[in-house]
Structure P
Amino acid sequence: MDTDVLVAAFRSDAGASRAVLEAARSRRFRMLLSVPLILEYESVLTRPAHLAASRATKEDVSAVLDELASVAERVELTVRARPLLPDPNDEMVFETALNGAADGIVTFNQKDFKRAARLFRISVLRPVDLIRRLNEGAKE
């Protein structure tokens, strides 16, 4: 999961990003986390602008990240693929997906991830796409 999805989930309690966060918390899909990625989540989510917009505290952020860490699969970054993406901050998302043999990356940033993901046969999904897939799978 890209950081932008987590930020959107914190900023709004409605919508696909929040549904993705809740699906991760309830283990409806295999979420992957690496140490650099969770540190990125924490760094971004605790920025004053994001805390103010989400009406969350640093403690709220820590509690959610602790819960995600308890349900996610931990990924050791043994393969480095840099630089493949235009934004260096996205590299840790991609490397976590690559090292964890992810089926997909959930992000709003489709453009920057598409080329590199195609090389490694990783899907790039918007939050709404993942929720649709999860709901379709639940019907089967």
Structure Q
Amino acid sequence: MKKAANISVEATVKSDITKVWNTWVEPEHIKKWNFASPDWHTPKAENDLREGGKFSATMEAKDGSSGFDFTGTYNEIVPHQKIKYTIDDGRKVKITFKQLSNGILVREVFEPETVNSQDRQQQGWQAILDNFKAYVESN
């Protein structure tokens, strides 16, 4: 069986790299932007930002009807440049942070799961990244 192609999402955040990086990795910030739609939220986030460190974000519907823990282990961290991790289901993710003239380009490339369509996965991850961008730029 052929492996599905990786999915990529990106956004240019109008801010400096220190603010973008810190907002991406600090749990108190993660809880404020890590959701794909307004009826979801992340009430709990933990982050041990080091190679071999683990992260966890509890994502749930605000009405309590469903939820899950998004968890994984860091494989590589280059501060202000790159994060690579493995989700606990075995899928790999790479996030890069690149300085542009108009802000920081944040790009996520991830291996798709097999339950939801690739389009739905791309839309969900893009929505979360768009929330991140909006949160950074408004604070």
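Read-outs: derived from the displayed coordinates by stated rules, not from any lab. For clarity, every value in this text was computed on a predicted model and none was experimentally measured. Cβ atoms are built from the backbone, for glycine too; each structure is taken alone.
Descriptive notes on the structure:
- Among P, Q, which structure scores highest (criterion: distance in nm of label points 7 Å out along Cα→Cβ at positions 97 and 121): Q
- Given 91 for volume of the Cα convex hull per residue in Å³, for residues 9-48 alone, calculated: source structure among P, Q: Q
- Which entry (P, Q) yields the derived value -17500 for helix-only ellipticity at 222 nm (-39500 (n - 2.57) for each DSSP H run of 4 or more, over all residues; to 500): P
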